[in-house]
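Next up: the structures, one after another.
Every number in this text was worked out from the coordinates using simple rules, so none of it is lab data. Everything numeric in this text was worked out from a predicted model, so none of it was measured. Cβ atoms are built from the backbone, for glycine too; each structure is taken alone.
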Structure I
Amino acid sequence: MNKLSVVLATRNEEENIKRCLDSVKEIADEIIVVDEYSKDKTKEIAEKLGAKVYLEKHHDIFHITKQIALEKATGSWILQIDADEVLTPELTKEIKDTLSGKIKPSEPSKLFLKHQAILEARDGKVGKDGGEVVGYFIPRRNMFLGKPLIHAGVYPDGVIRLVKKGFASFPQKSVHEQIKIEGRVGWLKNDLLHFDSPTLKKYFWRLNRYTDLHAEELKNKKISKGIVGFINYVIIKPIFTFCNLYFRHLGILDGVNGFFWSFLSSLHFPIAYFKHSTS
């Protein structure tokens, strides 16, 4: 079986790090954590669980730290994971069987291919056609306020996380960027659990961070601070986003959580715009 390195970039993740590392210990030949000088016990917990921990200064674009973690891996394959993510037993077995050659890449479901097409329309083509598979999308099930979101445009939220060493890198330009793959990309079938918003307090902390970064992007793009920009970001985009997530993508089927997710997602645009227009 190919040697597997599990790599993480962390900052103040003492609430999540143990759950994450416990879920990967069965398949990890090495665990590498690049920590941005956490002020809590992230480093101590990771070291106690057998991880090699390296310290790195904080970067607003967190993917800079993720790239450093990738470069420190020594395995022939790398699983890049976030501290608030957890491998299910089914995904663990699938990764193990994939790397050992027991199962071969298969045609993804129509839902997964549709998700990939949306990503490619936004960010450009993912990977290359033909040849060896050197990276895998993993479907991600997002846990919002204690429950999984099944609709609202969230699932499968595919992320490229299992990659062959030397064929993957982060562009390090945007907080939402996908990892870049120099080769063909496949899909795994089983879910990665993502506990990004267990409470509203955590959600609003993330919202504040992401809207800060979005506001900076609006500034760099010289988005109008006048009436045109106001109408677009305060009225049109929020209404479109809410209707798209709640009705078109059936967030209504996720009950109260689906409504909150759709509504709070729509607020991202006016908050980022107001931060930009008042800077």
Structure II
Amino acid sequence: MDLRVPEYSYMFGFLQADGHLEQGAGQKGKLRVELSARDVELLHQFRALTPYNSTITERTRSTNFAAAYTSATWTLYSLAARTTLHDLGLPHGRKSALIAPPRSSFSGRDYLRGVIDADGSVGYTGKGLPFISLTTTSTAIGHYLCDYAKKVTGTQRTIKRNTRDGIYNVLYTMEAAQHLAADLYYPGCLSLERKRSAAGSLATWVRPAGMRAAHTARRWNETEDRILLKLNSPTAAADVLDRTPQSCNLRMWRLRSGQVPLPSKQ
């Protein structure tokens, strides 16, 4: 399993995020990946890439989300295959917080696409803005995505765990999402067909007229600083200056704490 090969790198990323490597007594154990039956074609692709006997089965059951949910499961028992995957960095048992990018050479964008296909989302927000996101509990994976996306899109992201459940939610929108999706989901790549289709649709989005261009900071000037200090209220100043209360509050703190110079008197 040479992770420099795009298909294997993608497969490994997907398995790290959505596979389960079970270690049994002695040489017993198995690798399982269960997906919705609509995505069964990806499991057939994994089976074709694996030179060991494996099975794909389907079952229908009742879940909290559907009265009749049909899933497909790929199961691999080979000890040699399981040992290879484990040595590359696929932990046994519960692993979500333990996974990390491989230490050996690998194809970065294919690996990330596998992780995002398993634990991420691609599409449009409720407001019609393109986005690509990843939900993960792995600090290493979160940092790797941020570093990779910075090189591709120029957009800097810092990760912080959700206080409720300790999960990282890394999100890219608008042009950054378009650039990242185009890089990860290139023509002919191995991926979930529905996410590849969603990624392709992002390219058709055009920034609406009047929407401020991405990544352009609006600088404060002395006139705005005087108005802010005179009103002495971030909320009131936000309406007058057409800024957010958060921006006005931060600017006021910087002025009063000496972080930035006070405006000259007129």
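Quick notes
- Look at distance in nm of label points 7 Å out along Cα→Cβ at positions 2 and 226 for each of I, II: the largest one is in II.
- Highest-scoring label, criterion being percent of Cα pairs over 25 Å apart, among I, II: II
- Origin of the value 0.65, where FRET efficiency 1/(1 + (r/R0)^6) of positions 58 and 218 (r between Cβ atoms, R0 = 25 Å, to 0.05) was derived from one of I, II: I
- Per distance in nm of label points 7 Å out along Cα→Cβ at positions 90 and 258, the highest-valued of structures I, II: II
- Set I, II, criterion distance in nm of label points 7 Å out along Cα→Cβ at positions 26 and 130: the highest-scoring structure is II.
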